[in-house]
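Scrolling down, you'll hit the structures one after another.
Please treat every number below as a calculation from the coordinates, not as lab data. Just so it is clear, the model here is predicted, and its values are computed rather than measured. Cβ atoms are built from the backbone, for glycine too; each structure is taken alone.
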Structure 1
Amino acid sequence: MPSFKRIVRSSAFQGAVGAVGAWYLRLVWHTSSKTYEPATIYDTVQIPAILAMWHGQHFLTPFIKRGEAKHRAKVLISRHRDGEVNARAAENLGIGTIRGSGAHNGEFNRKGGAAAFSEMIDALKDGYSVALTADVPKVSRVAGMGVVKLAQHSGRPIYAVAIATSRRIELDNWDRTAINLPCSRVGLVACDAIYVARDADDAALEAARQRLESELNRVTARAYEIADRTGSKAS
């Protein structure tokens, strides 16, 4: 009899879990009411764009994409076996995938970081928006330099994005994972475009990284205010 690990790692199992995950996320999205901030974001966004969000708050990210042809998108997902399930779910939701991840321990190439960076540049050139998490690997709510470098080399703007649901399960893990639940209020918040000059020096890159981190914290807090109906501007 095949071992449990072998079953879990099999393509058939991962495909089935990915399909179920996509079905569940559609259920969450389509049974929930949505508030977008700013309300004009789809009219003003500069496409193709780089969409950055915090890890663990990213499960509903595929629904940022709209059906229009100009809203083509790809998402960066790690090569880890858990990432394979996420990739299958994203593909079931009509989102292209780029496989690889960053690293802060000398494993950038082994994890496919360099190849993925090149693929993201090509995707942006081809008119695809690219979505990725901004955290330094395994360090929650600290933005790495990867998103900033992607903006510098591609010339495309970064938008810090957050999606929160009023009904959720929050895990006590490194990235504070939020499991979104159906029949929620959804807050989707984005910041203004952040551009990074091609000739940006180290100080300018660090300033952009700090701005991205600050904006991610701001839009995340605001998304939860909307979802939870807290704060003076919550609806």
Structure 2
Amino acid sequence: MRLKGKRALVTGAASGFGRAIAETYVREGAKVALVDINGDAAEATASRIGERAIPIACDVAKGDEVAAAVEKCLKAMGGLDIVVNNAGISHKNRPMLEVGEEEFDRVFAVNVKAIYHMAHAVVPHFRAHGGGVMINVGSTAGIRPRPGLTWYNASKAAANLMSKSMAVELAPDNIRVCALAPVIGETALLETFMGVPDTPENRAKFVATIPLGRMSQPQDIANAALWLASDEAGFITGVVLEVDGGRCV
């Protein structure tokens, strides 16, 4: 098992990419804290995964809740080796001037500021214990943006770049920081990203821009997150790994 004895925290872990990452990490030997704004969903997911999954309710946009969630994680598991900042939201695909300020602020609070909060909560622990791994889920939207998602694109570009900058600054502490850049996936946010009903015809328009001919699946992202967290990637830091079927080529 590639993560045997490791302790991980995954945000947005009750559904989509986060749930697949949590399930994969547990299967590969890790204990995992499933952090999600929906506490009931986190508990239900943890119960399905098994005893090595620990549910924690938390709004990642709020620094006090992130700090409390990390403290619960440390007490429950005795330490922390891996953090995956996966929680994310988007505004609906529409012209940029139609997105209200409150919605804009929430997108940046969840997609960007949450990483700031998590860094404050976990980097001191990583430093005190000789290192760790942080994986931030960015997006191909921050590399090759589509119209209609301007503010979401900007938030994910920030996550991608922050990961590189953090990697350089934290490398002397043996803390690796990487990002994942998934292409549009079959998750609960699909219609939000498309801005149109989820029909075979509308899906086909998006799939046509992906050379490998399909959207991403949660397991695609989980497989990449597993490798980046494992010792096999021990010399990998600062990368934004495109899990995109060739979309960014």
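Of structures 1, 2, which gives 2.1 when distance in nm of label points 7 Å out along Cα→Cβ at positions 94 and 150 is computed from the coordinates? Can you show the working numbers first?
On the way: 1: 2.1; 2: 1.4.
It was calculated from structure 1.
Structures compared: 1, 2; top value of distance in nm of label points 7 Å out along Cα→Cβ at positions 30 and 222, i.e. the largest, recorded for 1.
For FRET efficiency 1/(1 + (r/R0)^6) of positions 158 and 214 (r between Cβ atoms, R0 = 25 Å, to 0.05), which structure out of 1, 2 has the highest calculated value? Mind showing how you got there, number by number?
Numbers: 1: 1.00; 2: 0.35.
That would be structure 1.
Can you rank 1, 2 by mean count of other Cβ atoms within 10 Å over residues 142-149 and just name the one with the largest value?
Comparing 1, 2, the top value of mean count of other Cβ atoms within 10 Å over residues 142-149 belongs to 1.
Looking at relative contact order in percent (Cα under 8 Å, 6 or more apart) over structures 1, 2, structure 1 comes out largest. One of 1, 2 was used to calculate semi-axes √(5λ) of the Cα gyration tensor in Å, giving 28, 19, 18; which? Computing semi-axes √(5λ) of the Cα gyration tensor in Å on every structure in 1, 2 gives 28, 19, 18 only for 2.
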